[in-house]
Every structure is written in C-alpha cells, then in structure tokens.
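As structure tokens, here come the structures.
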Structure I
C-alpha cells in the first residue's frame, strides 16, 4: 500500500505586534526616538513610567543621565531594566548620542547585563553621522577630528571600541552588513558566542534597516543600542498599528513663542539671526551672570510675540558647566510671562525647562524637520524639542513658521 503523504506544515500565524521600551539619556534624544519608532507612543520624563506600562504603545523614557556620575547613570539604566521586567514583554532599545557623548560606556555595560548580546549602531545618516571601520564620521570627517566634543570634559573617543572601553566590541564591515541576511545573523551569533558585542558599520538607512531586522530575527536576547537612526530602522521592521495622532490645535491668538537656545553649537548664532531679522526680541545672557542668578530679563511692556533667550558663547565653551547653565536658563524660561509655547534646543535645556514647569510627559505630534519634534503637554502647551547640534541655518525659522503660520506672509514680504 502506498504510503500517505506527510501532513501539510502548520501555517505560520502572523507575528504579534511588538512594542518597545526605549531608554534615552536626554530629552531631545528621547523625543527624536519617540518619532522615529513610528508607532503609538508615550514619552515620559519619569522613569517610574517603565513599571506602569500596560497599554499597546511604545514607551520612551528620558532617564536624564547626562549630568549624573558614571555610576549613577549605570544605576538608572539597571533600575529601568528591572522595572521593565515587571510589565508585559517589551522589546528593549537604548538610545545613545550619535556623537557618543554622555556616559556611553557605563550605560552600555549596564544595558548589556542579562543580554545575549547588544547590537551597537549609533549612525544617524539624516544628520551626516556614519560608522565606517568602527569609527564615527560626521559629514565624512572622523569624529575625533571635529569639534563635536568641544564642550565636553573628556577627550573625544577615536572609535567605538574606545568609546565603549570595558565592553568587548567586534566591528562588522559593510560588505557583511550588505550581504545576505543569513550571513549578518550568523556574524551576530558568532560574535555573541565569543562573549563580545557586534558593532556593524552603517552608512545608510538601508544598512540600519538590515541591522535592526537581523537583531529582531535573533530574538529578544539581542538588544539594540543606537541613535534615532537605528530606532527608525526598528520601527520599520516591527508589525504594529500606524500611529494616529490628531492634528495639533493652534494656540490661542496672541500666545507668545519663546525660544530657549541652550546649545554651544556655533551654528546657533546664524539660526538666531534669522529670527532677529524677522523682529524677534533676542536676549543674549552672560554665562557668569546666569550661573550667579543675577540675570533680570529686560522689561518690554508685555511678552513679545517672539523672544529668544540664549547663552552668549563669545567667551568660548565652558566644559563641565553645561548642566548648571541649563538649569539657570530653564528656570528663567519657566518664569517668562504669558505662558508661551516653547522651542527648546539642547537636551539638557529642554529637560531643565520642563522640570522647572513640572511637566512630566509629552505627546509627540511629529517632526517639523529632522530632530525638531513637535509635542503637546498635558495642559495643552505646545513644545518643540531639538538637539543642539541639529538643523540648518534656517532651522529655528522653520520651527517658528510651523508654530505661527502667519509668519510665512511676513517672510514673503521681506
């Protein structure tokens, strides 16, 4: 008697939508990640939110660790990971600075505890940041040959293995990243089996997509660590509902718009000049007076429609003074009259301003341009956060027009 054919293979059910808990070290990066992931999202300034999550959405938490010691930053990451284990299963993501600033080594080591491996890819092609040969490049120039670390106390790392000193790293060349998916997965497994962590070279969004997809196929034991670029790749690789965000309601007529520019980036001067040409009231603040608490905003007979508070950088960067200056600037912004909408550049400036206003959560709407995230506070105030190093010369002008569309007519008339 002829043998019966084998039973058909069981059909594979579609994958269950997966949601992410992302841990960021500063607020502008957290907001960037919230938009990059692309799904329904909650953006919290309170690490306690990690233990409370239950709904079907991503959770991005600003751990605000840049100003902490290395040990404190590592503890914050460990505490968040412990809290994440108490809720429903979630994918983990660690957001880091694309220029490797902050307590990268300490936080990565804490994040790696309990993982099979951490896949490390901090490239951000949209901002000109790529990784080749294990070296971060900014617009084609190795990071250690740029001035991206001029406001940092520590020397700039020359490579990812140096930046992650103490964590065994193995780089992966582009030809492997761009080969068959199975080859990249096999390389991830081989490196993990050796007790190290893979750091693939990445130059494009397609490279980051390949890295994110390979890590997902290998299971939750392979955790992802990267910038907003890898977060976007993760979002594209996941199956879940598209985020539906209502259009922002315009602010009441006459609401002031306050720009708080806490970045030391030289490009900020030209960005502010575009607003000043439009009639914005610019108040440059002396760093010594700001730190001493002796700054008094000039009286203007009411809050102007557009105001810019910035730190006068003519004396050069002040390594190590960033948090104190940001806190003083944030307190000044929080006391500004008229309950203005806010544009906050620099992660520490954004965080200290919202802390001074006791704002613990943001609802992101989307990006005005890359990295300039438009959000709403629980009480309806509109806030735009943007990393200090982002944006072309017209960045602040574009944000102003997005928040105050009538300005477009004034620009056209000039």
Structure II
C-alpha cells in the first residue's frame, strides 16, 4: 500500500503569542501574526483554508467558520527557545531542541580566526572599527544582521570567485568552534568581492555583518546550507523515511534547513514555484514524504508588510485545491508554521508564537487536536502514518483521528 505525508509550512504564520513570552520575550506580548494580517487586510480571500477549518484556530470575525471542517485542527507550541526558522523546522521534523547560547560574533572572532588559520586559510580583519573576518580575500565571516541578536553567524561568498563546496568547508570550521544556534554558509553569483565587503554594516544593536539583500547574493545563483547546533538528522522524519526505502522530496526553504542525504531537492523562494513543485512531486512520489516551506510569508513579515503577507497566503490558498484533488485516501496533508513574524507588532524580527495546525485526510472526521507541546508532533504523526520508527521528539496525534 502506497502512502504519502505532505507537510506544508507557511514560514512565520503564527497564531498567537506563547505564555512564556511575558518572561523571555516581552516585546512579543500581543503578537498574533495571522489575526493581525487579517485585521490589516480584512478582504483576505482564503476559501480553501476556511473549508479546512482555519477559523477554528484563528477565530476571526471576517473569516467563515466551517462547523464541520475538512481537516482536524489545533495549535502547536514551540519547544525551542526564541523563534527561529532553522530550529523551528528541525523541531518540526522531529529534532529535540538543544540549548544554545547567544553571543555576537566579536565574542568568538579570535577563536574562529585561529581555527581557520590552523586549517590553512588566510584570515584578516580588514577594519578594526567594523570587525569581521575576511577569508582568502573573498569570504566574509560575521554576524547575521537579519535575525535576532547573537543567534546566527553568516559565511558569505561571491560564488564566481570560489566554489560553494569551499565556502561550506569554511562554514564547517566555524561551526566546529561556536555554540550559537546556527552558522549559515551562503553565496551568490554576479557578486564581486569588493561589493560584498562594501555591504558590511553595523546594526543599531552593535552586530556587524553583510547586508545580504544589499550584497545581491540572493539575485543569481544563490546557494545556502544551514549548519545547526546539536541537530541529529538520523532521528528526523525525512532521514528515517529515506533509510526505510521511501521517497523524500524537500521543496523551497525546507531543503535549505533540513538535511537528508539523497532526498530530491527543489530550491525556491517564489511562492508560486514552491506550490507548483509540490503539485508536480505528487505525480512522482508514490510512497513517502513531500515537505515544503513557503518562505515569502516570512520575508513579508520582516519587511513589516502585511499586505504582501496577505497576498502570499492567498496565493497558497489558490493552489491548495490542486493538492487536495491529487490526494488519495492514503495521503495525509499537515499544514502549520515554525513561529510568528507579526508585521504589526512594532519590530521586524520573529515573534514567539504558537502555530496553527491543520491535518487533512479524505473521508476522515475532523477533530479538535488541542494545543500541543511541540512542533515535533508533526513528524511524529508522519512517521506513525507511514509505519516508520519514531522520531527523536514528538507525540503522534494520529490516534485521535478516525475514519468516517
């Protein structure tokens, strides 16, 4: 019997701030990404999400509430600290979050410099007043200035001058000598070393790093690999499925942040491309996992652009009927998010929010799945549905769902 689990993550589409925000993230109190987008754009048109039962979670007056929705519904709390896409996605796939620490790159710069030099690289600090590492006169190691303070270091490169495999090796040396949440190795084509260095900025809070959009690394030939702290792919749904002989496809940002050897990978930021790639893979994957992330919602949140955010949600909704039509009775669709990014909250960083949960199977009665402890319940349920070994973290909600 062929079975498929389709996981669709709308990056940062949170459903209300978590209770612990008052203790650790007071700036996020009051955040509710989904509701506040609808408040700003009350004309939001998402008829398929309404039929699936999204308003059983959001409870917004302008949305239609289906009393007998197609999908089971609920919310998921974040188990990882803060609100991070990489940790969120790895938690979604069954990883138990590990405790990292926060530190600006300057706190680790000398140790990283020494490690890179020991590995044979030429390393210098071009400007003591704007401290970052320049490796082999090409690659910049510095803070990620597009996310929360002290969580991520970037290894940025002009890929016309150095192959990405070498950039990744540099990133792995950095990863081996720091305990922050993430090291990101990234680069783009048609970017000169001079322009890349000219794109280094100091943020208001003191972080120093490449302004990635300004550097143009995203525009052509973009490549990226996220190197996490304490991540164990062997106990995550994609790798468990692959080792069991099942097919695995990772689409959009999902393939950036989840490591699964030999998975089919479909990079892409454009929402329409991501949705079309999911639909296309449903014609190829007979038994296994299709996992995808729509990233443009998160980018709109960072830009504090609620209208753009609403437009991306509508585009996802436009393609959902095609996914539902292609599903068989032996398929399971799970939709959720990885954290929040409320464009109306007053800052442009991720917000610590629980996420909505929709789980759809044909001919299955909708049930209230409640508020669950971790995003990992998604992977635990997927593994249960496919008859696989358990993931490292999470509890399956499959026993709550029964066929009509």
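Only the coordinates and a few stated rules stand behind these numbers; no lab work does. The structure presented is a predicted model; accordingly, all values stated were derived computationally and were not measured. Cβ atoms are built from the backbone, for glycine too; each structure is taken alone.
Rank structures I, II by FRET efficiency 1/(1 + (r/R0)^6) of positions 132 and 372 (r between Cβ atoms, R0 = 41 Å, to 0.05) and report only the one at the top, that is, the highest.
By FRET efficiency 1/(1 + (r/R0)^6) of positions 132 and 372 (r between Cβ atoms, R0 = 41 Å, to 0.05), the leading structure of I, II is I.
Have a look at I, II and say which one yields 18.4 for mean projected area of the Cα convex hull in nm², as calculated.
Corresponding structure: II.
With distance in nm of label points 7 Å out along Cα→Cβ at positions 196 and 220 computed per structure, which member of I, II shows the largest figure?
I
Using the calculated result -0.34 for log10 I(q)/I(0) by the Debye sum over Cα atoms at q = 0.08 Å⁻¹, for residues 108-339 alone, pick out the matching structure from I, II.
II
If you rank structures I, II by mean count of other Cβ atoms within 10 Å over residues 84-91, which sits at the top with the largest value?
The structure with the largest value is II.
Kindly point out which one of I, II the value 3.7 was derived from, the read-out being distance in nm of label points 7 Å out along Cα→Cβ at positions 204 and 292.
Clearly, the read-out refers to II.
Which structure, out of I, II, was relative contact order in percent (Cα under 8 Å, 6 or more apart) derived from, given a value of 18?
The read-out was computed on structure I.
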